[in-house]
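The following blocks contain the structures, represented as structure tokens.
Since every read-out is calculated from the coordinates, none of them should be taken as a lab result. Remember, predicted model here, so these are calculated numbers, not experimental data. Cβ atoms are built from the backbone, for glycine too; each structure is taken alone.
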Structure P
Amino acid sequence: MKANYKKYSLNFKTPSGTSRGLMSTKETWFIFIQNDGKQGVGECGILRGLSVDDRPDYEEKLKWTCANISLGLDTLLQDLIEYPSIQFGLETAFKSLACSNPYILFPSAFTTVAAPITINGLVWMGSEAFMRAQIKEKIATGFSCIKLKIGAIDFQSELDILKSIRKEFSASDIELRVDTNRAFL
């Protein structure tokens with residue numbers, strides 16, 4: 001068994017607001033495992049400034065993981081306890097390796113495009129107008145669950161946005177979830 005990894009940069013179409021500022025790119029790494037003519041792939045993704053394993057030695061730990069792939073998944077997971085994104089990528093790569101199609105880890109009606117999965121319509125941080133425009137767009141495209149990232153603008157404006165959504169959609173099937181980074185909420 002052998003492994004390698006490749007770094008890939010994702011370029012956002014629109015800069016996305018987080019609690020730590022705007023993001024316009026995201027680094028990610030793909031780990032590849034080869035064994036007996038088969039290949040598995042998993043993604044090790046961190047968010048700079050946000051992920052617990054955003055550390056200067058991150059890529060060095062990926063190199064170590066690939067060099068020690070023969071230790072096996074269980075041992076590697078224990079050794080990577082401080083790198084949850086590498087653990088996730090490694091678990092995914094091993095699962096991918098064991099599947100008949102390395103890109104379909106859990107065959108289902110979703111993977112055959114027979115049934116969609118209802119997901120959150122994520123509204124990124126930004127100005128009040130930007131957030132309101134995203135909310136309208138998410139609802140117009142059929143999302144029944146809107147997830148708001150808050151903390152970028154003044155608190156009263158954020159409350160006003162929430163109140164307006166509740167008022168407008170109180171009798172509908174829209175579910176409101178708030179993801180906040182404010183400790184006092």
Structure Q
Amino acid sequence: MAEEAAYLAVARFHKPHGLKGEALIFALTSEPEEVFVEGRALIPLDQAGNPVGEPVTVERSRRFHREWLLKFRGLSNRTALEGWPRQTLLGVSRAELRPPREDELYVHEIPGTPVVADGRVIGVAKELFSAPGGDLLAVDLEGRELLIPFRKPIVRRVDRAARQIEIDPPPGLLDL
């Protein structure tokens with residue numbers, strides 16, 4: 001079994017916002033109010049969950065439409081954030097987070113997870129995308145990629161123990 005990552009991605013950097021050093025980020029956690037608290041250190045991560053830069057500390061945070069605005073200590077203007085690559089992952093130590101429930105998966109656990117419909121495996125999850133209308137699950141269906149809305153009632157159940165995602169696709173969705 002592979003070693004668990006010491007850090008877990010909780011946010012994805014979108015872009016600088018305004019002139020005073022705020023960052024627009026997309027939350028990758030179901031509990032952003034508990035994670036993006038004043039004093040929390042966020043560490044830039046690579047796709048494997050390894051630190052790739054110096055931590056930044058949250059000075060303040062607030063929800064902003066479908067994303068979050070975070071102000072970091074010591075970053076007082078937009079220029080400080082303009083050098084950050086878009087889509088940079090920000091993470092925290094696994095020990096600082098609540099463990100997932102039986103009906104949840106960490107985002108990094110989604111790739112490779114079997115997707116089941118009507119009791120049979122129809123494909124394998126590749127990744128979870130953020131879209132304006134909500135999250136989309138990219139599924140490999142025998143070499144063909146299909147994007148499935150990742151929300152109820154289409155996603156019936158996420159089974160952590162069995163490591164599978166059960167869906168109830170509307171008529172025609174699997175034929176797209």
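Could you tell me which structure in P, Q was used to calculate helix-only ellipticity at 222 nm (-39500 (n - 2.57) for each DSSP H run of 4 or more, over all residues; to 500) as -500?
Of the structures listed, the value fits Q.
Going by volume of the Cα convex hull per residue in Å³, which of structures P, Q comes out largest?
Comparing P, Q by volume of the Cα convex hull per residue in Å³, the maximum is at P.
I have 0.50 for FRET efficiency 1/(1 + (r/R0)^6) of positions 13 and 61 (r between Cβ atoms, R0 = 30 Å, to 0.05), calculated from one of the structures P, Q. Which structure is it?
P
From P, Q, which structure was Cα extents along the principal axes in Å, for residues 37-84 alone = 28, 23, 20 calculated on?
Q
Any idea which of P, Q comes out highest on FRET efficiency 1/(1 + (r/R0)^6) of positions 101 and 165 (r between Cβ atoms, R0 = 35 Å, to 0.05)?
Q
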